[in-house]
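Structures incoming, each one as structure tokens.
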Structure 1
């Protein structure tokens, strides 16, 4: 049995974060896999130092809908046995939101769930994407009989403990009842939020802060970035932590440690 460390991080632009110390942080790190969301870059626009990194293989899925939008990338020390780039439905594939990696002993999904938008206009799309991820996770588990990890920016705070001001955000996307109910459904299908399972009562832990009003300094945030796994694998999860001291984005990285 070996110990692995995986990180997920919405970097809010891979080119922007690369100018804010990302490469230095990466070179000093010793993570087995790093899942990035909202890279906002096509393959040719990703910094060369990342694409040809001495420690990591870079696998990306960029938006074909428009440049500088969405996008996910995985940096991994050990090359996956297989990677599915994007979901099969074109309406999701064109937005560059999903990478599905098959490793020898587990399956890893790197996901950037849609934002529902201020007018809630994208909430239906967000929920449809979420359902595709749930169905795919179920299918993969059934077919491959391996543990599954689904990480990334879910763009939803599940419970009141997961954001600083729940009462004033009940009609805000990211905390709408219908969005939170989907996570309830995810639970009913056997998936668990690794951090909350290990830290059921821990407050004031967030992964995203608005750039406005010194929210990060005052820790007025939302916990919307997660590692979920199938409940049978929970006993292998040793730690899940939010690396809030790491700057460069309006999100912070989330790290998971597990045995496999």
Structure 2
């Protein structure tokens, strides 16, 4: 049996307007990285992946696995990301590992503020809402989410629930959800806990969450794996039949 954990790991996240892609050695060192901000990732994600594989001199078949941010986040971005991940993994028979984009962003926040006990990763959900979850910082390990359900609320509601749960403990909030509603979130939480323009979810955080599963031989099923949308995409909602005039 092939031990995929001793081969390079390709990781990327497309939950936000910035696609972040990186290749990591079995020891965790970054071999190459690229990122690009665009309205749609379909035109650039494969190009970014091709660039870093060429830079590292590695073919897709030489990878150990592919780790992909599963969301929540941009519906189109998540669909593109997972489609590319499956398209690369399937012919090469590579393990696919999906991780929460909010959990990855929590790792990025923890790296920014290692002494803060609570982390509030926030991703823009559109429609005046924010995807978020509260995580406990764990020294020497990855953050631990509080609960299994992502919040999908207005910026003010996110801040209210987070503040009530924190019960006075310091927290740090950041991500595209914070950036979009910066003034409103600062008005609710104050200036100090809010970090604007956090560069995440990063490919490094995605890889860091995926690698322990890869070492254990765990992976996601290529046929059944789906993005973690956070709420049903609009195109999946049933349309009401038009009423007939009488």
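Just so it is clear, none of the values below were taken in a lab; they were calculated from the coordinates. Keep in mind that this is a model prediction, so the values were computed, not measured. Cβ atoms are built from the backbone, for glycine too; each structure is taken alone.
Give the label, chosen from 1, 2, of the structure having the highest value of distance in nm of label points 7 Å out along Cα→Cβ at positions 137 and 169. Intermediate results must be reported in sequence, preceding the final value.
Working: 1: 2.0; 2: 1.1.
The structure with the largest value is 1.
If you work out FRET efficiency 1/(1 + (r/R0)^6) of positions 57 and 105 (r between Cβ atoms, R0 = 30 Å, to 0.05) for 1, 2, which one comes out largest?
1
From 1, 2, which structure was Cα Rg over 2.2 N^0.38 Å = 0.93 calculated on?
Details: 1: 0.93; 2: 1.05.
Of the structures listed, the value fits 1.
Assuming -10000 is helix-only ellipticity at 222 nm (-39500 (n - 2.57) for each DSSP H run of 4 or more, over all residues; to 500) as calculated from a single structure, say which of 1, 2 it is.
Label of the originating structure: 2.
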